[in-house]
Structure I
Amino acid sequence: MNIPLSPIEQLRLDLSELDWVTDPSRIQRLSQDFSWFSPVLTRQLEGKVADAVVRPRTEEDIRRVVSACARLKVPLTIRGSGTGNYGQTTPLAGGVVLDMTGYNQLLWVRPGVARAQAGIRLHEIEKAAQPQGQELRCMPSTFRSATLGGLFGGGFGGVGSINYGPLAARGNVVGLKAMSIETEPQVAELRGAEALHMHHLWGTNGLVLELEIALAPAQPWLETLSVFDDFDAALAFADALARAPGLAKREVAFLASPVPDHLTQLAQHLPKGCHAVLSLVAEAGEEELNALVAAHGGRVSYRRTAEEVAKSHRTLMEFTWNHTTLHALRVDKSLTYLQTTFTPGEYVRQITELSRRYEGEVLMHAEFLRNLDGQLNCSALQLVRFTTEERLQQIIDEHRAYGVRINNPHTFIVEDGKAGGELPAASLAMKARFDPLSLLNPGKLRGWPAPEAVR
């Protein structure tokens, strides 16, 4: 008697010439991201794993996988390098993880814009753009490993957002090419605002093949750490530096004590108990930077020119944004984090008051950026001394009651991570258009629960 093949076995048989990952330990690893930053997600996602992982190299490879999955009703979870933090790449219903890292060609770089396949690492785009005097407008601290598609599907912005805002700010994403999940996949080009209806939705409403993004003029950036004995003086300096219109900058981060104590690789430059400001300022502005530090009673404890950074292959950018959290967790595994958006014009007061209210429990790390309207603001990635899930939720609720926005990093539901918001109708329409069978990363959108696994 012939035993019928399972859908996964049929997939592998029909597409046997593609690059399938078969080792169970590698499949498990490729079913995870950095959701272990959250003790809540660690518990909720335990045991969730793909049935198979495939690594396409060409658009035709992707089309064949998509067509076969649609025919067999097999869920698809799209993965870049897995540097996200919310379980974006963890499949809740098994199925296939589509590892896009082999689909990674840079298509072109032109004045002010570049286009590449979704699996390219952001560092490769930056490296190709710099000889032309250009660089990425914004990128996460994980830029060495993070992919372009991963930034678009699950990221926010990062280094450079102090100038250009988050990735979703108008003009940062020029367009994209996407494929529908059907037995006869359709490919479409989406431009401008329409393309953004697939942004930060974790690959739930479309499979992005290529992205066209705006670039910035490159600068030789001076990387510095400035240290202070006083919280208020350090925050005032960070704010003054971020506001200074004549000082070109790419990054300003405020690290209140005891956050710097957790950055052990920089310990010789961060006196114990200090408050620190990490910055990337154009080298031509060094004299004014030093004057501003001195005026606020601080001193520069670390300084590297762009040439020195390039030679060392070590950059302070990898101590910013959620890399700060990563370094801290390596020192103290009991920590977790929050994601807080403050109010333009009020953020200094809010940061000060919340730091004092939760002293010793919620440790302030704030990043300066422009918001979608171009206003200067702060987004915090505070460290939290975790005790219980109930206390963590209480802290989130209290922050919201205080009047700041929390994008909850302890949920795998897209809408709940957006401060409990709803998805725009246009994003839902995109879901219907590009994922009519609801096979993309099922269970991550509130209205599309995960089906039973297809094994």
Structure II
Amino acid sequence: MTTEMDRVIRGGRVVTPDGIIDGDLGIRDGTIAAIGGRIEGAEVIDAGGHWVMPGGVDVHAHIEQMSGMGVMNADTFETATRSAAMGGTTSVISFAAQARGEPLAQTVAAYQARARRGAMIDYAFHITVTDPAVAGFRDDLAMLIKAGHRSLKLFTTYNIKLEDDQILAVMAEARAHGALVCVHAETDAILSHARESLIAAGRSRPRDHAASHPRLAEIDAVERMCRFAAYLDQPVMLFHISTTEGAAAMRKARAEGAPVWAETCPHYLLMTEDVLDRPGLEGAKWMCSPPQRQKADQRALWQALAQGDLQLVSSDHAPYRYDDTGKLSAGPDARFHQIANGLPGLETRLPLMFDAMMREGGLGPEMFARLTATAPAQTYGLTGKGAISAGMDADIVIWDAGKSVTYGADDLHDNVGYNPWEGRTVTGWPVQVMLRGKTLCKGGAFHGTPGAGRWIDRPHLATRPTQYEEET
């Protein structure tokens, strides 16, 4: 093929939805124009036999958001999206989190302004609903969904939780207007009982955090949300599944026809609760909710990904500094329930998953692309994102499968100040990252510009089964 392109990625192993193609990839006007064979272009990028993958799509990240205990995330849109790009992610969905008493339209407008100012990769929002009783709620929700904000987030726990009748009401509104409902599913009553029992017994350090989130809290809430989805025939995404039983609940509900999907995260696939058992408050660095579980849960989650019971892997990037502005804001004697929950993950998600999936016996390159890019984009209706196909945005990552990197104490490009994967060696590294055909990162250098990221319109709800799900 001799058609002239703006630029050509030459000699790579290109991972497409239809298989692996050894050949060139042509880019014109920021989109993928040709794949395979010999392609000519004004600029040629030598991939040197490396893997050419779609840019990562991370659909679960907290950016410029206040925690339930009043602690602000460490990252701005600028620092978070820089970090994401350096790890190979080119599209992100973060949260427009409603404060109590705040109209939804005002919530979204404020987050849009922040993202327009700082985002350096493309982005969309989940609207986090915490106060459906606020004036104008139903009208605002309908307007925002119609405007392309096609996903909502609800909590079943914490001081921002909705009661079951409120959850059903919001789900019904989402069904009427065409939005996916995402849920942090843990039963609040179980968490409250466990927390108070542990504190009464003098167990209040970070190592006790795991026990304060019994697995039954996840199981109960996941099963209940699946029933709600089936009752209303409303698509629901269950966030951060962490247990064997949670994955089994998803398999059962989907087999029965419930319109439900689910994700997990690298820290559930690759960590156990042992990371919390550190001297003093150091374990706070690894506190997240749900907490990390056991080796048996890791095996079950990997199996669930392989057989399609869980559909994608997100980071749940929730960045808090390990100081008095973040994790330690309650002071040196903080109890576990006073410590902000969350780990930085935008930059580490893809290298961790590439390392784990490309090993001998791993799920392989095509599943890596599906779980970290294609399925997230398809599920959330991110048009033009998540796959290397003609007409798609040229969001491309060149991976050097032979390059090994050992994470350091503070080597990420976010604003968190520590790396929860310190000391872990990953093999496989994103050596060049392109957004809409332009290089964002190359050879460890970042070339992005604040505000260059674009909002991704989602004109339609897009939760139809993917080809992979149909085949399984």
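Out of I, II, which structure matches 18.8, 60 when Rg and Dmax of the Cα atoms in Å, for residues 27-138 alone is calculated? Walk me through the numbers before you get to the answer.
On the way: I: 16.5, 48; II: 18.8, 60.
Value 18.8, 60 for Rg and Dmax of the Cα atoms in Å, for residues 27-138 alone corresponds to II out of I, II.
Which structure, out of I, II, was Rg and Dmax of the Cα atoms in Å, for residues 91-266 alone derived from, given a value of 17.1, 51?
Details: I: 18.6, 63; II: 17.1, 51.
Here the read-out was taken from II.
Matching task: 16.5, 50 is the computed value of Rg and Dmax of the Cα atoms in Å, for residues 339-442 alone. Pick the structure from I, II.
I
Please compute relative contact order in percent (Cα under 8 Å, 6 or more apart) for structures I, II and give me the label with the greatest value.
II
For the read-out Kirkwood radius over Cα pairs in Å, for residues 195-306 alone, a value of 15.8 was computed from one structure; give its label from I, II.
This figure was derived from I.
Out of I, II, which has the highest value for volume of the Cα convex hull per residue in Å³? All intermediate terms of the calculation are to be shown ahead of the outcome.
Numbers: I: 142; II: 128.
With respect to volume of the Cα convex hull per residue in Å³, the highest-scoring structure among I, II is I.
Laboratory data are not the source of any read-out in this text; all were calculated from the coordinates shown. Note that the coordinates shown come from a computational prediction; the quantities given were computed from them, not determined experimentally.
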